[in-house]
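Read-outs: derived from the displayed coordinates by stated rules, not from any lab. Note that this is a predicted model, so its numbers are computed, not measured. Cβ atoms are built from the backbone, for glycine too; each structure is taken alone.
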Structure I
Amino acid sequence: MMRSLYSGVAGLKTHQTRMDVIGNNIANVNTTAYKSQSMTFSDLMYQTTQSASGANTTTGVGGVNARQIGLGSKTSAIKTAITTQGASQTTNDPFDIMITGDAFFIVSNGMDKFFTRDGSFYVDGAGNLAMTSTGYNVMGWQVDPNNPSAIKQDTVSALRIMTEENMTYPPEATTAARITGILDKNDTNVNNSSGKIMNLEFYDNLGYKYTAKLSVHDADSTADNGQFYVQLDDILDSNGKSVLNADKAKLVVDANGAFTGGTADRTALLNFSTKNGSFVNVGAAAPAADGSYTEKSSIVLDLSGLSDNFSNITIDFSATSNVNNNGSSTIAPIRGDSDGNKAGRKVGEMSGIDIQKDGMIYATYDNGQSRLMGQIAVATFANASGLAKEGDNLYSATQNSGDFDGIGTDITAGGGYMNTGVLEMSNVDLSAEFTEMITTQRGFQANSRIITVSDTLLEELTNLKR
């Protein structure tokens, strides 16, 4: 038999394999995060009909090259463009995540861990973040039990982001407030019997909202001494009902703090500099012998007599001033301290999930709070092309890809990041695939001609006996 027949058959098989690769690429042109493959050829083997010989210096005869006849082609390698980023597809689903960089999501079926670029996730009935296609759990790191605002980067585990305890955020009583703005002595509200009204909203430790009605008055309208007093007028619940109960709530200052012209235990004196209108202190009726005031910038709204559910509120006046503002006062209360803490809150219902670029998962609540739920970990490999394809957009580690250490890495450590609301598309280039298809078709045709012509030659040989 002619060797060309076998070369032609080998060429047909190799081109058929290449067509299989091309067909698979085109079939997955819309597969999420699919990585295209390419195939390379190599020559198969050679039959040596005469070995090479070296030159003979004695006789002067030159060397002769070997005579070798090739026996066709074979598949050299099937490579995956695994590090080539696919384009992004916007979905606006907060649980659709696209990785930018060379890392992989880590998912598990409960026994084995797999790796994927397919970030189409959802929250299952048990509250776990899982792959939409397979239901495999997305793996990551849990919150540090000793620090709720930090992540413990330990062995990855399933990210359970929606549990009964996570659906609500506990209430907190208000324990601090600030009074800011300008107190103008020419404000008619400050000089009348009702005073300049300020409503301070606050929460008890069960999350119920109340309003403390405060008023600011000129301590002596006949004197320009920079002295005013603040008075607690009432405390109302969320239905507008008074809960003050006579003298069971008070403004607490030092021994000299009560203003005798007002309601006992519910008034406190405010002192401003008559030179520049800046706030001096609260609670001291007069300066010391040397003209100085004892530094005190706050009043405590003592609510301990009302209910065990209340907490005392420290009200800071240091950000107020007594200057000309054309007869208009802007003084107003703000819940919380200067850093926004201790403001109190109602019970919060979960209103959304936010996944940040570093994979941190936060739950947001309708009381303005947020809670760290965990972090999506990723895996990187020394040779990502060595990963084995398992179908369903999954890969598994092999000896040539490198092992997964069970912990993973923070995606930002390698310069990558996560985008939510988008998915990575297939990186198949259709124009390149169609070009490869044409060259593959022509190669297949040429190899079929080898078989046809070889058959014709053999036919001529068998006709010799006629």
Structure II
Amino acid sequence: MNAINQEPALADVFPRANEAQWRKASLAALKGAPFDSLISHIGAGIELQPLYARLTEDRPRPWRRAAGAWRVCARVDHPDAETASDLLRADLDNGADAIHFVFAGAAGAYGFGLPTSREALTTVVNSLALDSPPAIEIDLPWRGRACADELARAIEAAHVDPASCRVSFGLDPLGDIARGGGSATPWTAAAPELAALARALAGRGWRGRFALADGRIVAAAGGSPARELAYVLSCALSCWRALEEGEVDTGQALEMIGFRLSVDADQFVSIAKMRAMRRLWARVEQASGFTPTPIHIHAETAWRMMAARAPWNNLLRTTLAIFAAGVGGADAISTLPFTQAIGLPDAAARRLARNSQLLLLEEAHIAQCADPAGGAGGIEALTDTLCATAWRLFQEIERVGGIAGSLAIGAFQADVAADRATQGPRQIIGVTEFPNSEETPVVVLSPLPAAIPLAPGALAAGRDAEASGA
């Protein structure tokens, strides 16, 4: 091709502009409003600037644990085991490739959840085609260690080799303390129990992640993204220490820990939070003398951003959150159906939740590129800032005896409350902005039950829209 027919390089088509020119144009567009009005805040003193410089140096790449697509999780949260099995089979037959068992009383149950009885577990397990077991994430209730063991035994009774299963057992005693306040088992007693069950399951051939560091608790209570990261980091380190003290090999203990984060419609913050989590834990591994390896992160779309009024807008919010989790490198993603804040989702709402992920995977091809946000000045700067702030908050937690110590004296709960207070009212499409009084009602299988009173010192989950009665 001769030079005349060659397409010009895209960068040469438009005149180059510098930051001073951009600021001048921005001030004109603001029509007298201060430039600082373009700066937003995400808690813990972190500011989001309207413009970032191009990245000029390399950064560590936060790779997903396994190359390729993330796992599309089907939530199993119906209180009736037979119905839960039917809904689950429909999800697995139509594109989901992982199971998220959500038991009654778990952090992600939101008023519902599968019963913890042996009969319910056996019913659900027996309904599955376990010749090729799907990946499993488990969301346990307070003091749910017996439930994890019962589920493992139900799978074993189906003559499935535990070594062929990829199970995250979700043992989260520190989450129990955060959600249960003074009624929870103290860490001094829960830590050896965690190690003992992990040893027992490993001894029966299970290779899954047993302990869980779950940040959704903090996000749902109104904690900032940096606070959530610091909490998860301290939980994971506490579990690592507990497993070591429980005579689990140090290297093996590392592989026994899983991570769970909340992602919301603030896509840039959620992308950076996912990337920061990997870098932060890699720093802990390096400081402990280990070569960092990719961790397993299960992401769930945030309960805090869900609205009961104008629920169709929840589809936009959850899609943005899924996109952010996928771009940020989640290994598995659970989507709250758009009617979750109203009641128990029906098959249609579950289908939309599932297909939101499948569209991003199979039509938008979001997972075809590893770390697609890597190198972007704004994302890298935000990742750096989240890492630095979360590390500082993590050190503050460790100085008072780790997350168990901070929760025991109420310091962490006070910090989360301060985060929540500084956020101010949120603008929510369909609720506080552009409300539609004639929106078509939606159908749920059962209305959301009344909230159960919490014990003193417990972190309480909430939704931003609740302040507006939605």
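Work out the source of -13500 here, i.e. which of I, II gives that when helix-only ellipticity at 222 nm (-39500 (n - 2.57) for each DSSP H run of 4 or more, over all residues; to 500) is computed.
II
Once distance in nm of label points 7 Å out along Cα→Cβ at positions 23 and 231 is calculated for every structure in I, II, which label goes with the largest value?
By distance in nm of label points 7 Å out along Cα→Cβ at positions 23 and 231, the leading structure of I, II is I.
Out of I, II, choose the structure whose coordinates give FRET efficiency 1/(1 + (r/R0)^6) of positions 15 and 39 (r between Cβ atoms, R0 = 25 Å, to 0.05) equal to 0.40 when calculated.
Label of the source structure: II.
One of I, II was used to calculate Rg and Dmax of the Cα atoms in Å, giving 22.7, 78; which?
That value comes from structure II.
Using FRET efficiency 1/(1 + (r/R0)^6) of positions 151 and 319 (r between Cβ atoms, R0 = 41 Å, to 0.05), single out the structure from I, II with the greatest value.
Evaluating FRET efficiency 1/(1 + (r/R0)^6) of positions 151 and 319 (r between Cβ atoms, R0 = 41 Å, to 0.05) on every structure, the highest lands on II.
Assuming 19 is relative contact order in percent (Cα under 8 Å, 6 or more apart) as calculated from a single structure, say which of I, II it is.
The structure behind it is II.
If you rank structures I, II by distance in nm of label points 7 Å out along Cα→Cβ at positions 343 and 447, which sits at the top with the largest value?
The structure with the largest value is I.
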